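Each structure below appears as C-alpha cells.
Quick note: the coordinates plus some simple rules give every number you see, no bench work behind them. The shown structure was predicted, so the numbers you read here are calculated from the model rather than taken from an experiment. Cβ atoms are built from the backbone, for glycine too; each structure is taken alone.
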Structure 1
Amino acid sequence: MGNELGQLQRWSTDLVPATQRREYFQAATESAIIPFQFETPYSPDLSAKIEALALGPITVMHVAGSPHIARSTAAEISRQRARCLNLVLSRNVPWNLGYQSRVSMRPMDSFITDSQQALSLDIAFDYDFVNIGFDPQWLSEWVPQTGTVVGRQFGADSRWAVALNTFIAALQPTAILNAPLPPRLIVDQLGALILLASSGPDQVATHKHETSKPLNERILDCIRSRCTESTLVAPQVAADLGISVRSLHRVLAAQNETFGFLLMKARIDIAVRQLSSPAFNRLTVAAIGRRCGFTDDSHFTRVFRRHVGVTPLALRRARLA
C-alpha cells in the first residue's frame, strides 16, 4: 500500500442548475463513496459539496450540505464497483442511521458501515460530515476480527472512542495537503485509534459507570466532554450517566448550579483557551464560537461578555497588542 497522496477531487451542486442537482450529486457520491438515492423531505432543494483525498489505503472525504435522506438499497448495492467500508462522523448535527436497525447518532459519534449492507442516512439539518473510505483488507491489518467494529457506533462512552472521533473530525482533505506529517503517519494513527476504540467492553463500562467520583463531578465531566455539541441538552447527559433528568437537576441544585450555566461556562472556557492561543489565529471569532457550540454569533458575544467581562474580539485584540 502506497504512502502517496492522490489528487484532491471536488464536487459541488453549485456547478449545475437546481433541476439537475439530485442527479449530479447521486453521480458524485457513486464516484466518491458508494451509490445512493436521495430524497429531500426537509427542504425543497438539494445542496451539497464533497472534497476527497486519497492517502494510500484510505480516502478522506469532507461532505457538507442541506438536509436529506440518502438510501443504499439492493439496487444501489448491485452497482458498486467493489466492497468498501466507510467510517462516518457528523461534526455538527445529530442524525439517524438505518443499518440493520435504527441508530441515533449524536454529533461527534462515528459509525463504520459496510457497503454490502443496506443503509439509510436521515439528516434533518444542514450538515458537516467526515467520511473515510477504506478496503476491508486494510482494516483487518489493524483489527483482525473486523466484525467487532463494522456496524458499531463509537460515542462518548469510551475514552478511546472520543480520541478516535476527535481525530476524525480534524481530518480535512485540504488541511491534510498542508500537514507537516507524511500521509502514512496519518493512516497509521487512524488504524491505531480504531483498534484502541474497539479494545473491549470493559473499558467502556469503566468509563460509563465509574462511581469513584461524586455524581456532581461526573455530571460536570460529561458536560465538559460534550459541550461543543450545539444541540446538547440535559436528558442526553443524564442518559450518558444512567440517571434520570430529575436526579441530574437535583444534584446540581444541591451545588447551587444549573445545567444551563455549567454548559455555557464549559463552552466559554474552551473559547477563552482558543482565543488566547496563537494556534487558532487563522480562525475568526465567529468560527471559534461555532466550534464551541454556539450557533448564533451575537449570542456567543453576549454570553462571553457576561462570563469573562469583555467580548471575544476584545480578548483576542488584547493578546495580540
Structure 2
Amino acid sequence: MNQEFVRPDVRAFLDDLNGRDGPRTHEVDPPTARTMSQRLRQFADVESPPIATREDLVITLHDGRTIPARFYDARSQRDDGPLVVFFHGGGFVIGDLDIYDAAAAQIAIGLDLPLLSIDYRLAPEHRWPAAPDDCEEAARWVAEQGVLFGRRFDSLAIAGDSAGGTLTIVTAMALRNHPAALPVIAIWPLYPAVDLRKRYPSTERLGEGYMLSLDTLRWFNEHYGPDFQHWRASPRLGDQRGMPPALVVTATLDPLLDQGRAYAMACIEAGVPVVYREAKGNIHGWLTLRRAIPSSEEDLRGCLAAFKVMIEEYRP
C-alpha cells in the first residue's frame, strides 16, 4: 500500500479483510462472487432500518419483459413530489435489491422522499447494454406511471453507487437526449466508473490493498463486455451539456477516484451545476460497509444533506 491517509476504522476493516483466507472476487465465477457479496453484507453492512412502506413490485415493459423493483417511503402517505430512482452497485455482475436494502431504505428516510430501487439484469448472463437498457426503461416506465402505491410524482431524481453511479449518469443522459414523461431534476452518482478506456493515476496508485483491486476491475469488465468507446459505457466521453444538477461523490482510497473527479470537471466545464464531495480516508463501496466502517455514516449524512438541498432547489 502507498502512504495514503486511512481512517482508523477503515484500516481495521482492510486489515481484517486482507488477512482473511479464501479466494478474491476475481478468482471465482460470478455466482460464487454473488454469494461472497451476500456474506460480506451480513457482517459489514448495517441492518435494514424500519420504514413505513417497503413494497416489492414488477415493472412490465412494452415488450412484455419484466424488471423487479422495490419501493420505499418513510411516510405512509404524502403530497405530490419527486421520486428517487436508485441503481445498485456491483460492477454490473453482482448486487441486488436485498444487498442494497439497508442503503435504499436509509436514503429514502434521509431524503424524506419515496425511492424505487431497480434490479437490472446482470452480466455475464446479460452483457452490456442490458444494464443501461433496463435502467433507462425502468425510469421511463415510472415516469409514465406518475404514481406508485398512492404517491403521485412530478419529477425524478436518480442516484446510484459504483456501477449504479455509472448507470445514474447514463440514464440521465438518455433522458436528456429523449425526455421522459417526468423531468430528471438532479442526479447523485456515488464513486462511479465513467471512462473505461484507460487507467487513471488513482487506478494504478490504489489498485491493490484497498478492497476494489485492479484485478477485480478487469474481471468486472471482462464479464460486462462493454464498448469502452460508447457513452453508454463511458459516459465521460459524452456531451454533458444540459444534464441535471449533479452531486458527484468519491472516496480518496478508491481506484475510481480520478474518474469521479474527471466527471465533476466535465460537468463544470459544460455549465452543469455540481456539488463535489470526497470521503477522505474511505474506500470504494462504503455505502454498504457502514457496520464495518462506522464513520461512513457521516459520509452518508453529508451526502443526503447535500442532495436534499439540490432536489429542493431544482424541483418543479
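Give the label, chosen from 1, 2, of the structure having the highest value of distance in nm of label points 7 Å out along Cα→Cβ at positions 41 and 97.
Values: 1: 2.0; 2: 1.1.
If we compare distance in nm of label points 7 Å out along Cα→Cβ at positions 41 and 97 over 1, 2, the biggest value is for 1.
Where is FRET efficiency 1/(1 + (r/R0)^6) of positions 273 and 289 (r between Cβ atoms, R0 = 35 Å, to 0.05) largest, in which of 1, 2? Could you put the intermediate results ahead of the total?
Details: 1: 1.00; 2: 0.75.
Sorting by FRET efficiency 1/(1 + (r/R0)^6) of positions 273 and 289 (r between Cβ atoms, R0 = 35 Å, to 0.05) in descending order puts 1 first.
Taking relative contact order in percent (Cα under 8 Å, 6 or more apart) as the criterion, which structure among 1, 2 has the greatest value?
Working: 1: 13; 2: 20.
Answer by largest value of relative contact order in percent (Cα under 8 Å, 6 or more apart): 2.
For Rg/Rh (Cα atoms, Kirkwood Rh), find whichever of 1, 2 sits highest and give me its label.
Details: 1: 0.98; 2: 0.93.
When Rg/Rh (Cα atoms, Kirkwood Rh) is computed for each of 1, 2, structure 1 gives the biggest number.
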